[in-house]
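Below, each structure is written out as structure tokens.
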Structure 1
Amino acid sequence: MKVDKKELPKRQLEIIVELAPEELKPHLNKATKKISEEVNIPGFRKGKVPYEVLKQNVGEATIYEEAFYNAVNTILPKIIIDEKIDFIGQPKVDAEKIAPGNPLIFKAIISLMPGVKLGDYKTLKAKKKEVKVDQKKMDQTLEDIKKMQAKEKIVLRAAKPGDKADIDFEIKLAGVVIEGGQGKNMPLIIGEKKFIPGFEDAVVGLKAGDEKDFDITFPKDYFEKKLAGKETKAHVKVNNVYEISLPEIDDKFAQALNFKTANELKKKIEENIKAEVQQKEEQRFELEILEEIIAKSEFDEFSDDLLNAEIDKMMHELKHQIEDSGGKIEDYYKQIKKSEEEVKKSFKPQAEKRLKTALVAKAVAKAEKVTVSDKEVDEEVQKTLKMYEQSPEMKGQLESEEYRNYMKSVLTNKKVFDTLAGFAQKPVAKEEK
């Protein structure tokens, strides 16, 4: 077997492998066996079809193609391990020459792990901020809980702030109904200011059965640029007016929510808000630390393949996020008025940042000798398994080697961040005079 290696620009490595016909034979035998197990040929048992018979039935090109895949999957990983090639992503493999009686030649382009010259990560300016519960956030949360338990009753009087109006409406620009500018039986809470500015004010004073025509001007900074600052014609019909009664936050209210007292309810809300704020601060602190180290470090240029692979990963994450929320990626593109290619292009700076973050984390882990044991991975996997013990499908995924590798990566990154956080919180030593 002949192996030639050549370094390419942007941290890529070209490997050309040539197998003599006799070296290809074991792979042809495996290909013959595999294909013969998948086809039905009269007079022969599956897996026992001779090469010549199989060649006449499926074609020699099919056998050689399978032999090619077998050779690549056997030989390339061994070369990577033996040569200790630090690569990232999936190699791109092409058959250069594949024909009966001739050597098999294939070429692999491998994206090497980009190099990073790690900057000073032990002297950091980033500092964690003290976490406090904002009273406004507390009050708003209590108000939202009250609204969830609110009672409504139809009233025959005119609508006023705080009421809910059930309305039919229509908004036109130059005589044409705007996109999303028409609705039937839409609930409108007067005073929440969740609709176009000025619309709720126009409903104040109207009773059930009343209709009204009025002009409404869209804000100059409205997100829909073609409507920004435009004057439109609106029509509204009030179907019903509801008076909303909000409960008091007292012990009785708390008990309905499985708390003993109102104070216990408020304490729990405060704890939840603090935990949320704490998590956001941890994320901000981590980002600040990483951005500081990235700014101090030097990186090799990323290959197009590596960047595109990271962008594809981000697109995959976006699609799943939208689908998990019950949406469709196609509708999302329409909503933001961008094509798939435009979204991909906009992801490039973020993809570069993600790759730099991964390189910094890996370099710090190596420098600080950060390791994660199999026992630690087992413990985390078991914790997750308990959460999904009723789902056999999830159980299989969580016990896979792929998930274990993912969990090991997560735990390693957490240890790296804890190490960096320790450096950031450490007081800077004063120089002796």
Structure 2
Amino acid sequence: MPVMLFAAGAAAADETIPDFRLRVMRGGTELEIAGGLRPGIAERTEKLLATHPAVTVVHLNSTGGVVKEGLDLFHLFRGRKLDTYVSNICFSACTVAFAGGRERYALDAARIGFHEPINEGGPLAGVGIAKDELRRAYDAAGFNRALVERGLKVPHADLWTPTRDELTAAGVVTGYVDGGRFSASGWGVSVTPATVREEFRKSSPVYAALERSQPGQARELYARVAKLYGRGATSDELFGMVSLRVHELVQPRFANAPDGPILQFGRAMARQFAELQAKDPGMCWQVMRAGSTPAVTALLSEAAQRDERDALVAILQSPATGRTLSKSGQARVMVALRRIVEGRITSAQFALLDRPEIAPADRPDYCVAIAAILDGILQLPERDAAGLLRTFLGQNN
């Protein structure tokens, strides 16, 4: 279980600096520092590392704080040859703590921001002295001097966040990683189901729609994510679980979705399958089995992802007024569909659509078949297309 420590901060600390939390996770191999760099944070971190010697990487998610604490963390991390990692934000004094990493990793969406320090008093009294100390630390880490000087000239009230290319070229970030590399982090100092709900609702309109249609299941999902987050699950593990659960909750609604929303979803899926067929056709099976997992999403355009989200919201918000085709109606429409796809797929590829499991070697052929079938369905008259999609997605998904 993670170890969590709160620090109220010394009385002399600037009360605008947030509290912090230290969290040990992933079997004692990762540590997260979340919140403000208040007086005493470096000392507490050192004590925690002493009792958890297996820690190899430190997550930093902070808007900054006291420069001396950032410098002390810099020396602590360098001395222990630890890696540092930013999944969300690392601003101001946090950047010098980040510089202490032997390797310095970040998620693609992470933001790292610089500005000049302010006069804090104490051992580093004077902005000039603080800047000199920061320069020495950044130089020791191998940061490009031009980037450092630009960052230290930014007024304290402002913030400069270099681009990914700028951070990489200047040696600030030594490697960008995906969400499967480290434990999920960066959601704040106290992660509860309410925190998860806030993060999810910001990320996608699907969750607000899910809450309206299935509030109990949505609450259960948020609680489960908060629990797994606290245990140190990776972002990909969390995303994969959430994707599968949303898929399970939405799937029964396909059978009775009105014509408009089910056709909208069919067009969104056709677009996804076309993109996956061009990049990694084995992933089409993954979409039908468990929805858009992290591996799938990484291959899709923003437009394709947006189309799916919009279609799911439409289905969740719609009344259950649609009907699946009767057996005779399905037989009639299938005859028309076979004429449309004739020559595009083989009988063996078509047969893959009825299998409960698809062997890895057959998944590219499955992608050819499902892409052709969806494209063919969408060429049918809308009423027939909607009915077949309800039958196909509501019963065989």
Structure 3
Amino acid sequence: MARALVDAAEASGALAAGGTIVEATSGNTGAALALVAAVRGYKCVCVVPDKIGPEKIASLRAFGARVVVAPSAVEPDDARSLRSVAARLAKETPGAWLAGQYEAEAGPEAYAASLGPEIWEQTGGELDAVVVGIGSGATAMGLARFFATKSPAIAVVGVEPRGSIFLALARDGRVTHPTAYQLEGIGADFVPRILDLGKLAGVVQVEDGEAFRTTRDLVRLEGLYAGGSSGAAVAGALAWARDHAEAKRVLVILPDRASAYLSKIFDDAWMRENGFLPEEEGLGTVRDLLHLKGGEAVITAKAIDRVRDVVARMKAHGISQLPVMRGDELIGAVTEVDMLRYLVSGESSLDGSVEPLVESHYATATPDMRIEALQASLAEAGMAIVVDAGRVVGIVTKIDLIDYLARRAI
């Protein structure tokens, strides 16, 4: 499609040698325009939403494109919106041409002339449905036009994320207020000029999480290195097929690649942070360790306490380290090693304050910290002082962690 858009602009004189291609994009169109710009000697400016990952931005810059990031969570007519920023930059830049994939008829025409015949030739027309994600609508409209002339019985079905506006518009003509979604490349908060939903057999909405989990399954179970809008299309195709009991031959368009989503969809931590994967069971938390260790009160020392009193307290309780407080503030800890070093120095006084002995070489933890994170902290420190809402609630040493893991494994 990008080549067709540029061809049309060159033919009309809208884009001339040395000009700049400007477009609002979160998907393949921007990358394709950047590629065409590089080959034909144009400059390129891509305005992208703030929700896209660093891989897409790096890819655009690799082609020499300038990338401008715009906020996603604004109204379509807001001056900060994706399309508004792109329109302003095109107006302000001498020799610039706004590609306008949402308005340009060259987009659907390109798919009707290329992708449609390719599908027909490779399948022999033995299809019941073609499922495709809809953003600008160019792919869906092009295929709908092509199959209307070849075999009107072939259904073209659109897929969008929940939060986009096309389903309600197709179902009962209502333009609903969009809500936020994480999917990229499909869906919209306005009605593209080239999109005629009446040409489609239906629109299916999918949840972000369902789309992302399907994307991961495509790679891990099918070996298809596809991206988020591809996963959404497959999830939508499965939903559509479930609603049609009779056997169906369904072709799904997979338009993007997994490498554009490695820091998001394929990152377990990102998926969990956004609620798309359940929290892994793991080894528990520091709270679990303290519970297993027992709920004894934490013995502390005051910064003004005498050394002899702190030694006596450590001996009485059979402990080898003490948190040291100045009022309600934790200032560090003192250990038996510190005491020994102090006493053999020859300059020691048992009646001196313990404060000069306080060391800061310790880790801090919270009750909700994962055991895996605690282990990493203890690798660099002799102990971890557990603090909850500013109050010291426990001390954990390496032997405490070993004991917890050993007892947990029984």
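Nothing in this text is a laboratory measurement; each read-out follows from the coordinates by a stated rule. In this text, all values refer to a predicted model and were calculated from it rather than measured experimentally. Cβ atoms are built from the backbone, for glycine too; each structure is taken alone.
Going by distance in nm of label points 7 Å out along Cα→Cβ at positions 221 and 381, which of structures 1, 2, 3 comes out largest? When distance in nm of label points 7 Å out along Cα→Cβ at positions 221 and 381 is calculated for 1, 2, 3, structure 1 comes out on top. Looking at mean count of other Cβ atoms within 10 Å over residues 37-44 for structures 1, 2, 3, the greatest value goes to 2. Name the one structure among 1, 2, 3 that mean count of other Cβ atoms within 10 Å over residues 133-140 of 18.2 was derived from. The structure behind it is 2. When FRET efficiency 1/(1 + (r/R0)^6) of positions 21 and 317 (r between Cβ atoms, R0 = 41 Å, to 0.05) is computed across structures 1, 2, 3, the figure 0.05 traces back to 3.
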